[in-house]
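S.K.: Okay, got some structures for you below.
Readers should treat all values here as calculations from the given coordinates under stated rules, not as data from a laboratory. Because the structure is predicted, anything quoted here is derived from the model rather than measured. Cβ atoms are built from the backbone, for glycine too; each structure is taken alone.
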Structure I
Amino acid sequence: MIDLPLPPTEVPLEKTEIRTEFIPIKMGEIAVHVNPGPESAVPLVMLHGVYYDHHLWDSVVAKIAGRTVIRLDMPGHGESQRGVPSNWTLDDCATMLLEVLDALDLGQVIGIGHSWGSMTLLRAAHRAPERFVALGFCNMPFEAGTRGTQWQFRMQHTLLPFRGFYEKQVAKAMYGKVHRLTRPELSWQLTQSMRKVSNAHVRQTDQAVIMYVETGTPLIESLTVPALALKGEEDYVPVPPRLDTTIVPGGHVSPMEEPEQVAQWVKKVMGLSRG
C-alpha cells in the first residue's frame, strides 16, 4: 500500500511530490506514479493510450487540485518494462488494473482513460462496477478490428525497423492537422514515449488493442457506472453510444492537443461522483 501524505487541497498537483512504485502482478511490474492529495476525496486513476506513457496526462494533471492522481504506465510502455508477457489481451489489461487497485488498497476510484486506457477501464468496470464511482473515456475506440485494419497494421509493422519514418507516420495518424503543423513538440513527445516501446511490444499492443479486438458496444450499452466521453473533431474513433460526448478540436490525442478542455471535462467526470 502506498503511503499518501496530505498536502493542502488548494495546492496544484504539479507542486506536489510525485511518487513512483512498481507493482508486481501477472502482467509484469507496473509502474505507478502518484500525485498525492487528501484521503477524503476519491482518487483519480489515469491510463494512457498506445505508444504513450503517464506523461500523456502531464498538462491535464497540472490543472487539477485537491485530489490524489494515480497514473499507470501500461504494459511494455514507459517504465512498465519488466516481466511483461509476450501475449496478452484487453481482458488481461482489465485484470491488471483491478490487481493494481488491490495492491494499492483502493476500494473505489474515478477512472480516466485515453484510447487503450479507456478500453481497459470499460472492461474492468464491466467486471467490477463497484470499484468505480465515475468513468471518463477519452478518444476511446470501441469497434471490432476488421480484416482491412489487420492487413493495414501487418503492412505497417514491416516498417518498424525504420523507426524514424514509422514514428512520423504514427504522428500523422494520431494528431489533428492544425496541431501537428503548429505544435511540433507534439510529435517530439510521441517520439520520446514511443522509443521506450520495443518493436515486439508495438506489434503485441497493436494486435491486442486494435487488430483483433472484439467490439465494446455491448459493454458500453450495459455500463452501470456513471460515465462521460470525449473525442477530437478529427479523431478516427466514432462517438460511442449512450454516452454524453464532448467534441474538442484535434485528433486522437486530446490530452496533449487540448489539455485545458480535457481538464475541464475531467472535472465534469469527477462531478458525477459524490467523492
Structure II
Amino acid sequence: MIRMISMRTLGKKGRFGNQIFQYAFIKLYASNYNLKFETCSWAGQYLFGHQDPPITQKLPQTKKDIALVGLFNHDKPPYVEVDFKGKFLVYSSFYRPFKSQFLSWFQPTKEIYSIVNPGLKQLRNMGNTIVGIHLRRGDFLDFKNDKHCWVSPTTWYLDWLERLWPTLKNPVLFIASDDLPSVLPDFKQYKPITSKELIDFSQQITSSKLDISFYPDYYLLTQCDILAISNSTFSFSASMLNKHCNTFMRPDINKQKLISYDPWSSTPAISADKKRLK
C-alpha cells in the first residue's frame, strides 16, 4: 500500500509565488520517497495541467516550519501520513539538483501557451532585447515594518536603467505590476509595454474558478532577456523558470539599490535590517 501525504494549505498560504515553492516541495518529497500526495485546488492545476488527487482525508499537520536541509537523504521518509504546512521558502540551491524537474512542472499547458506566446512574439518584434521589471505593490503596502514584505522604490530601477539602456541595441521595456497606474508614469521615457497590451486573457480569467489574472505577467517575466525583480516570490520564482535571461537584478533594501543575483543560488526574499524598517 502506497503511503500518503497531503498539503491542505496549498493555494491558501501566500500568493502564487509561494504556491510554486509549496508545490515543488511536496511533489519532490513524494517522488523521492514514492508517496502518494493530495492537494487542494490551486492555480497551477489550470495553468500547468497538474491533476493531483484532491484532499480526501484530514491528516495531522506538521509544525509550521520543518528543516528542509538533508530531508531527501534518508532511506525512509522522515514524515509520512502527515499534512505539510508551511511556506517552504528555502535558499534556491536546495532545488538545484532537481532543476530539470522543477522547470518541467511549471510550463503552461498547450491551451494556455497558445494564448500567451503570441503576446511574447509581439513583444520580441518590438526590439532586440526585452528588459523586464516587476514592481510589487498591492498588499505589500499594507505590511508596515515587515522585514520581508517591503516595497522597493522606482528610483532604484531608474538608476539602473539609466546606466543599462545606452549599452543595449534597440531594447524594449516590459513592466509587470499589481499597480500599474502608480508606477508606469515614472518610466514613461522608456515607453514601457505591459501584458495588457499584448495578451487577451479575459476568457481564461472568466472560465477559471481561481484567480489566474496574473499569469500573462508571470509568463512574460519568464521570457525576458534582462530581468529586475521585486522582493517577491512571484518574480523570484519566475526568474528561476527563465532560461533566456543573461542578467538578473533584485532590490536590496539594506544596500538601497539593485544587486545582481543567481536565481538558483539565492534566498527568495531579502530580509530588511531593523534600522531600515524605522
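S.K.: Upon calculation of Cα Rg over 2.2 N^0.38 Å, for residues 55-174 alone from the atomic coordinates, which of the structures I, II produces 1.20? Each step should come with its number before you reach the end.
M.R.: Details: I: 1.20; II: 1.54.
Of the structures listed, the value fits I.
S.K.: Upon calculation of distance in nm of label points 7 Å out along Cα→Cβ at positions 95 and 127 from the atomic coordinates, which of the structures I, II produces 2.7?
M.R.: It was calculated from structure II.
S.K.: Where is percent of Cα pairs over 31 Å apart largest, in which of I, II?
M.R.: Sorting by percent of Cα pairs over 31 Å apart in descending order puts II first.
S.K.: State the single structure among I, II that was used to calculate Cα Rg over 2.2 N^0.38 Å, for residues 151-214 alone, giving 1.15.
M.R.: I
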